[in-house]
Structure 1
Amino acid sequence: MLGFLAARQTGLDDPLRLRRAESTRRVFGLELNPDRDVDQVHGNGINTIDIEAVEGRYMLSGGSDGVIVIYDLENYSGKPQYTCKAVCTIGRSNRYVHKFSVETVQWYPYDTGMIVSSSFDKTMKVWDTETLKPAEVFEFEGNVYSHHLSPIARKHSLIAVGTKYPKIQLCDLKSGSRTHVLQGHRAEVLSVRWSPRYEHILATASADSKVKVWDVRRATGSLFTLDQHNGDKSKASSEAVNTAHNGRVNGLCFTGDGLYILTTGTDDRMRLWNSATGENTLVNYGKVCNESRKKVQFTVSRGCSPEFVFVPCGSSIAVYALHTGELVTMLRGHYNNVDCCEFHPDYQELYSGGKDCNILAWVPVLRVSDMEEKSRNSNNKVAADQTPVDPAFQDAWSSDED
């Protein structure tokens, strides 16, 4: 680490390399924080969480009880041990509360004055966080499994919605109406995600084992369908042509730069795809346990080298290296199945929610060996090229130095 600091100080290196190296070290050190609690408000399992990108201060959660909660993640106590307080709750006493399970919640990408939630009560609601009342309500024919607003869109304000029926609905926040539908799937649409790189590109995952990528400006169908066999028909059975998985595809996520798509399915597999060509990169993550029939919310780190994937796996969270498929660690702390997790890129922290009604905070821990190393380097003024490196981080740092 002193080598990065010295190179940055003398102007020989890009400051971003130091940031990537430290971010990577912090992810390697993720552990359950015994000093940070999150208010337990939900009476049933937590299906979805989201952290707003404007300040990185507030977190949303939605549960099987239909309740939506807003938490403040800041520590005002001045003490190491504190609780993230629930500052707002759309609970059972609210006349506008969802009647059934909330499946997805999301902050409006550009300010914290609005949130969007969707539920098994066949509605999607756009909430004003000041009044805790819905400014707009969209009603659908079937249960809503997933929705998503583009994090970068400037030319449209569309919300993509996946429901019990195969058609993907596009709802316009400006007009308050459903503008058009995307047809191509043959079963319920379990997950939808906009690209963080191109504002008109949308990916959808369905129970028909397929993942499709769309340009919503086109009226001629999807751009392409992901094929796990990369077009090799000799490896595919007649039923598995142009399928992403051999089961329901219930997890979908873009990487932070939008260059890759990650998918998970009930065939206990996770796959990494080139988002531009649809090519299966054939990264082997091994068995990734997935027994959920609904959407699974997993997440990818940002600002690290290499990047990491955090995937709910039973009552644990599996952490994989994105491009090698190596299982880095298993984060254990929940008492029941984990349904969702969200990465906080500002602090390299992870939050997870599960059927045990708890939200847990996983934070980087500075181990005694690290502190001793820093003290030794400071006292002895070890030269940058002689700085001892923790073997656990050697691979991450060496990849930055190449």
Structure 2
Amino acid sequence: MTSSVLPTYNRAPLHFVKGEGVWLIEEDGRRFMDLGSGIAVNALGHANPDLVQALTDQANKLWHVSNLYEIPQQEALATALTDNTFADRVFFTNSGTEACELAVKMARKYWYDKGQPEKVEIITFSGSFHGRSTAAIAASGAEKMVKGFGPVLDGFVHVPWGDHDAFKAAITENTAAVLIEPVQGEGGIRPLPDQCLKGLREICDEKGILLVLDEVQCGVGRTGKLFAHEWAGITPDIMMVAKGIGGGFPLGAVLATEDAGSGMVAGTHGSTYGGNPLGCAVGKAVLDRVTDPAFLDAVNARAGLLRQKLEGLVATHPQVFEGVRGVGLMLGLKVKVAPADLVQAGYASEVITVPAADNIVRLLPPLNITEDEITEAIARLDRAAATLAS
């Protein structure tokens, strides 16, 4: 049967009808362990009681009013974010892609208002993924992202990941900003070393360039800090956030310092649904949980256990795996087979993983996964690997 849905995804023939924590239940009753979390979205698992309560309470009061009016739930979430981050200002979006669009506009408008309209170039890095809008694909620059969608938005300068000399050579008098993921997700779980992120901040300060971080996938507790850049002890000027902040409800945000966001005045940007009462009520419940130091300590403990067990899995199946990389609960298995083959073998063993570039299979479990669930996850991955090995 031909689907009415536009075929832009190669969808697995699975039909999930219910979720419980780390579990997804297929309509035939099978229980799958979800180590993808909707691609790092369901930070607190499926049907988390606190999030369900926050959404239900708000749904019984008010859904939408538009940004023509002050929205108390939006103010509460924005204040919680600024209280816990570098930021002074927040704009809410519905997705990471929308956050990218605003971050690009904000960086360029900043320099326009400073009397330097020629400063429009934004340096980005190979392997990056910032969304699928016209600005986001131009920022990536990869052929698979831009092919067939020209003319591509101008003003992005692409340099190889990890090539410090190429990066420094790319800086010109027209450079407005640097845009980078502290941990590449789609690019294959590639963490930027702390010393590199520190060096990047120093160069941006020296050259008078804005540092824009994309923490759409690696933020909101995923690496064991509220945001990944905290491990390096630096702060950005602008930051993109989404995925985990809504715990499964569509929500994104751009965070900025007072200075970096100074060009975005009334009329320069907008969103029909961004910052709606429903999304912000859920986002506030997520943030209340994830900003708890005890919660983040538990994330790091579980991450250490999962990493240890994955190293054992790699050692057990050397014909399937090369190694483990990543940080916190944003981990990747480097495989010697096609990533899609391990993902498919996982389906047969009722465990969900997510493929990425560079022969990586991503593991992005809920941040509150338990030790027993980690043990069960490894057992299921072991069965999947054994199937491929045989």
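One of 1, 2 was used to compute Cα extents along the principal axes in Å, and the result was 64, 54, 49. Which label is that?
Source structure for this number: 2.
With distance in nm of label points 7 Å out along Cα→Cβ at positions 28 and 284 derived from the coordinates and found to be 4.4, which of 1, 2 does the value describe?
Structure of origin is 2.
1, 2: which one has percent of Cα pairs over 14 Å apart, for residues 60-147 alone, as calculated, at 74?
2
Given structures 1, 2, which gives the highest value for relative contact order in percent (Cα under 8 Å, 6 or more apart)?
Details: 1: 15; 2: 23.
Result for relative contact order in percent (Cα under 8 Å, 6 or more apart) over 1, 2: largest is 2.
Consider the structures 1, 2: one of them gives -11500 for helix-only ellipticity at 222 nm (-39500 (n - 2.57) for each DSSP H run of 4 or more, over all residues; to 500) as calculated from the coordinates. Say which.
Among 1, 2, the structure yielding -11500 for helix-only ellipticity at 222 nm (-39500 (n - 2.57) for each DSSP H run of 4 or more, over all residues; to 500) is 2.
Just checking, which of 1, 2 has the largest value of distance in nm of label points 7 Å out along Cα→Cβ at positions 76 and 348?
2
Values quoted throughout were computed directly from the atomic coordinates according to the rules given, and no laboratory measurement underlies them. Computed from a predicted structure; not experimentally measured. Cβ atoms are built from the backbone, for glycine too; each structure is taken alone.
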